[in-house]
Each structure stands twice: as structure tokens, then as C-alpha cells.
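Some structures to go through are shown next.
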Structure 1
Amino acid sequence: MERSYKPEEFSLKKQTRNRILQDMIQETKINNPSISSFILIVDMYSLKVLSKAVNMGELVREGVLSVENLTLRRKPYPNTAAIYFIQPFAT
């Protein structure tokens, strides 16, 4: 049976946004109640995904203090939690 979707029913952008905001950020905060704000560390691929799906205002409302590039030298934040959002790869 072929399943057809109406454009208003499915949006890859909405699905990606929900996965980032709900499944990644909000779940982390629920499972770690002491974390109210954090740094989001991303690689270049994940940054592209993130920037297409979520705007910085939404991230700030969720407690993201800064989005940092994994490959660049970063300022140390010794007392701040971090979430790493990176592309998986095989070694």
C-alpha cells in the first residue's frame, strides 16, 4: 500500500526542528534538571542542518548560550554544560 502525504502533513524542516528542540535539547534538560543553560558544540555538517531548521532566537529560549564550532579553538567554559551535535562517522 502506497502512502501519500499532503504537503501540510509532512515537513522535513519541521521534523528536523522538533528533533533538535524536543528530542535533543528538551530531553537533555528533563534528564538533567540542574542544567538550565549550555553551550551547543557542532561540526560543519550539523551546523548546516541546525541553521536550516532552527533560528538562534529559538535556541536562546531553550537555554543555548552559544553555538561553537567543534573544529575551532573555543573559549573555555569550565562551569557550563555542553551538548555535542555532530555528524556520526565510522572509524
Structure 2
Amino acid sequence: MVSAHVPPSAGGMEISLPGPLASFVEEQVAERGQGSPDEYVRELVLRERDRARLRRALLQGVASTPGTRADDDYFNRLRECQRPASRV
């Protein structure tokens, strides 16, 4: 069983896994060259957090009203705004 413990004062948590899952984590740590099961689990949690943030952003985009159409005219206007004013 893999077990990690961080004191509550450090804002951590303890996680215990049964044999088959603990073995899987140990295999993944070895295959991926990670230093410890803690690093492996941390990477999984961070990846899931990023995936959840992206999903929320995509759903917000789907729910929002359409913006300006990004066609050739749109980009030409942007380029015009960035060109230095001609000198007289």
C-alpha cells in the first residue's frame, strides 16, 4: 500500500491506496522516472485541475454571445491600427 502523509498544518492530505492501485502507481513512478509516488499523484492532480479549467473556459465560450468575426477584413483593420502614421 502506498501511503503519503503531510501534516495538516502544511495544508496537505494523506492518501492510501490498496495493493493493486499502489502497485500501479509504483510502476508508473518507475516508468516515468519520477522521484516518488507523491510526484506522480501531484502531476495527476495538476493535470486534472488544468483540464477542469480548460473545460470551464470552453463552456463559458460556448455560452457567450458571438463576438466579431475574425475574417480577412478584421485582420486588415488590426494591421492598419498597428502601422505607424505616415510622416508629412
Structure 3
Amino acid sequence: MYLEWPLEWDQETVDKVFAKHKVTPEEVDEVIFDGNPVFHGGSRGTVYAYGRPVSGRYLFVVLKKLPGPGRYEVITAREMAEKERTYYKKHRKG
């Protein structure tokens, strides 16, 4: 899956994701661009990304496709639930 760096964030989403889940944009970038993420088609034109940043946390990220090649907006990011972690471990490469 091709994603263009940087991902799109609005300040409200950055603030909400950090306040509610303590996830930073840097961690999301690490999951998407530096890690070995697992992608899965979500609902209503979204894509789910499962992965681990350098901190070792298991993160679940929801992205929305934007116009243009590889452009995505971050909708939310949080720690994976146990079921999501199991899915990630089953489908990751390496």
C-alpha cells in the first residue's frame, strides 16, 4: 500500500488523540513509515493500520483516503485491543 509522507493531521485530531490515548503524530509516523504495519480496509472509505512504533506499543490507526496519490488523513490512533493485537500478530510479516 502506498502512503505519501507526511500524513495529514488537523490540530483538533492531534489534541484529541493525545488527550484521550496518549498517542503522538511521531508514533503514528513510526507505525506507518518505519514499522511493518498490517493494513486492512475499514468502513466508509477508511483504512485500518496495525503496528508498533519504536516505543514498542501496539497501535491501531484509522486513516481516511484523500484526493491524490497516497494522501491520507489520520482520523484516530490508540492502543490495540486484545483482539486487534491477535490479528496483527497473525498477519504481520517478519
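Miscellaneous remarks
- Read-out P(r) over Cα pairs in 5 Å bins from 0, in percent, computed value 2, 10, 11, 12, 10, 9, 7, 6, 6, 8, 8, 5, 2, 1, 1, 0, structure in 1, 2, 3: 2
- Largest in relative contact order in percent (Cα under 8 Å, 6 or more apart) among the labelled structures 1, 2, 3 is structure 1.
We did not get these values from a lab; they are worked out from the coordinates using the rules stated. Worth saying up front: this structure is predicted, and the values here are computed from it rather than measured.
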